[in-house]
Each structure stands twice: as C-alpha cells, then as structure tokens.
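Asker: Structures given as structure tokens follow.
Where a number appears in this text, it was derived from the coordinates with a stated rule and is not lab data. Since this is a predicted model, take the numbers as computed values, not measurements. Cβ atoms are built from the backbone, for glycine too; each structure is taken alone.
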Structure 1
Amino acid sequence: MLEEGFISKGLKVGNWMGYSNSGIAIYKEKYENGKLIQGISYDSIGNSYFYTNITELPTIYGGDSALKQYLTAELNYPEAAQKNSFYGRAIVQLTIGKNGELLKADSFSKIGFGCDQEALRVIKNWKQFIPGKTRGQLDNMNMFIFIEFPPENNLK
C-alpha cells in the first residue's frame, strides 16, 4: 500500500490518499494536526465505507457485563489452583472473523495450575462477538480477554 499527503511539524495534515500496489485508490482521509477527522475507503468492487477511526477493535456482544455474567456461570476454579491458593490473570488471545465468528483462540499468559486451559475452554464456548473494522470495512482482528482466578475475582 502506498499513501501520499502532507506533513506539518511531524503530523499528518489535510487530505491523504491511499493506493494499492497497482495504483488503485483505496482510501481518502482528512487530518487536522495529526488527528483523523474523517475518511472513506473503497473495497474491490467499489463500495464505499465512511469512518472516523482507522481501526475499530472487535468487542463482545453485551459488553463487559455480559462477559462477567457468563464467566460467573461457566468458569470453574481448577483444583490444582485451589490447592495452591493460586491467584492470577489468564489472558486469552482471540482472532475474530469478519462475520463476528471466533476463528482462533490461544492462551497468551501461561499462568499454570489449569487456569489457562479453563479460561480457553470457557472463551471458546462464547459465540457472540462484534467484528472489528479497518478503515470502515469489516476485518479479521485479534483481541485479548483477561480472566481473573479465582473466578470470584471476575465479579469486580
């Protein structure tokens, strides 16, 4: 991808254009003092998409409160973690597809005592994601979910 525009004092200003490697315009953006004001992107068949943020990360339907309620009902505190009075945070990395589907889930934290596996099990069963966008167009994106152990900590 190639882009062109003006820079003043190290910041993007005015109109910017992005082009594919073959020279086709794929977006137009307007900046003031380095801040994106608005943009429009074009897909391969000419549809246009307006945006005010270059990236919109995927999210969970219902937000944090829905996730906390789900974790309260579904998450188990592994026996090994209980025996060792373990407290910690498991981090699950997800790839969410353009249609909001879960494409991939991996344990990112490796905290042990079965907590990573339990966090991964529970998150793999969650099916409600809002996909992310790049320049207004749906896009596959990564996101992270943090899960506290013991599970009661998720009620905060």
Structure 2
Amino acid sequence: MENRKILFVCTGNTCRSVLAQYYASRLAADAFPQSAKAPLALEFFSAGLVVAKDILQPAIVSELLKKEGIKHFSHKPEQISAEIAESAGLILSMTKEHKEAVIRLFPEAAAKTMTLMEYAGFGAEDLPDPYGRDNLFYLEVFTLIKSAIKAAFEKLKKM
C-alpha cells in the first residue's frame, strides 16, 4: 500500500469508526516505530455515510478511549465525500452494507475498500452498531474493533 492513509467508515461517524480511528492511531506509535532505517507513517481518519449534525457522540466513546490511554480527544463527525475517499489508500468499513455504499458512491474506490473484519482476516462478519445501546454493548463492539485492528496491523507490517 503506497498511500498510508487509512479511512474508517461507518454510518454516522460517532462511534465505531471513531473508536477504530483513535485506537489505531494510538497503536500505530507502538506497532510502527519510526526510525531512519524504516520510516513508516500511517495516518488514520474516519467518516460517516449519513452524518447528522444534531447527533452527538456518546460519552461512552470518550470513556473507552480514555481507558486505552487516549486522554484528550475531540471529534467532529465528518461526511464522506469523493475527496475523502480519493485521499485514502485503504478504506475499511464497519459492515458489508457500508462497503457496498462506499463502492456505489465512489466506484473508483472499489479496489481499496473492504470491511475491517475482512481486512483483518476475520471473515465476512459485520461490526454491530452500538449507537443507543448500553455501555456493555459498546465495550463488546470496541473489543472486536481492537482485535481486528491488531490483526490488520500485522498485515500492514508486511507491506
């Protein structure tokens, strides 16, 4: 992968893609140490397919990220656009439906779009949407996201 920008996509860009973006960013410093011999810069960002300006990010998202060492973060939901999709070297969606929507909207992105679970080698499973659910459900979804990102990093290290 020549372009090291990785885009995470979900519905509203308030929970799953945000958790993936910030967790991946935090892990990247450890998984991809920067050195003169092996510089490897990865950039992570996220966007939603249907961003509503009046939908707030659930507080549990901040709480879960704090537990992972991400103390200060602010996130404003971002609507996916042709420019955002084009700038990414890899697009990882949270569900098959998201993947299909990205490809339908931006056919030129088809070759670089897959679900996070597919890319991680976990099969065709979707990451369920925790929005509006209880905190335990968010924790379960975040646990899946973390496992998938760790597996994805192993794949990225070989590229």
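Asker: Hey, distance in nm of label points 7 Å out along Cα→Cβ at positions 9 and 129 derived from one of 1, 2 reads 4.0; which structure?
Answerer: Computed on structure 1.
Asker: To test your reading of the models, identify which of 1, 2 gives -0.83, -0.87 for log10 I(q)/I(0) by the Debye sum over Cα atoms at q = 0.15, 0.16 Å⁻¹ when calculated.
Answerer: So the calculation was done on 1.
Asker: Quick check: 0.50 is what I get for FRET efficiency 1/(1 + (r/R0)^6) of positions 81 and 137 (r between Cβ atoms, R0 = 30 Å, to 0.05), calculated from one of 1, 2. Which structure matches?
Answerer: 2
Asker: Taking mean count of other Cβ atoms within 10 Å over residues 89-96 as the criterion, which structure among 1, 2 has the greatest value?
Answerer: 2
Asker: From which structure (1, 2) was Cα Rg over 2.2 N^0.38 Å, for residues 65-104 alone calculated, if the value obtained is 1.56?
Answerer: Considering all the candidates, the number was obtained from 1.
Asker: Moving to a separate point now. Using P(r) over Cα pairs in 5 Å bins from 0, in percent, for residues 25-72 alone as the calculated read-out, with 5, 15, 16, 20, 17, 13, 8, 5, 2, 0 as its value, let me know the right label among 1, 2.
Answerer: 2
Asker: Suppose you compute relative contact order in percent (Cα under 8 Å, 6 or more apart) for every structure in 1, 2: which one lands on 28?
Answerer: Among 1, 2, the structure yielding 28 for relative contact order in percent (Cα under 8 Å, 6 or more apart) is 2.
Asker: Which of 1, 2 yields -5000 for helix-only ellipticity at 222 nm (-39500 (n - 2.57) for each DSSP H run of 4 or more, over all residues; to 500), as computed?
Answerer: Going label by label, the one that fits is 1.
Asker: Still on this model: Given a value of 5.7 for distance in nm of label points 7 Å out along Cα→Cβ at positions 17 and 121, calculated from one of 1, 2, which structure does it belong to?
Answerer: Structure 1 accounts for this read-out.
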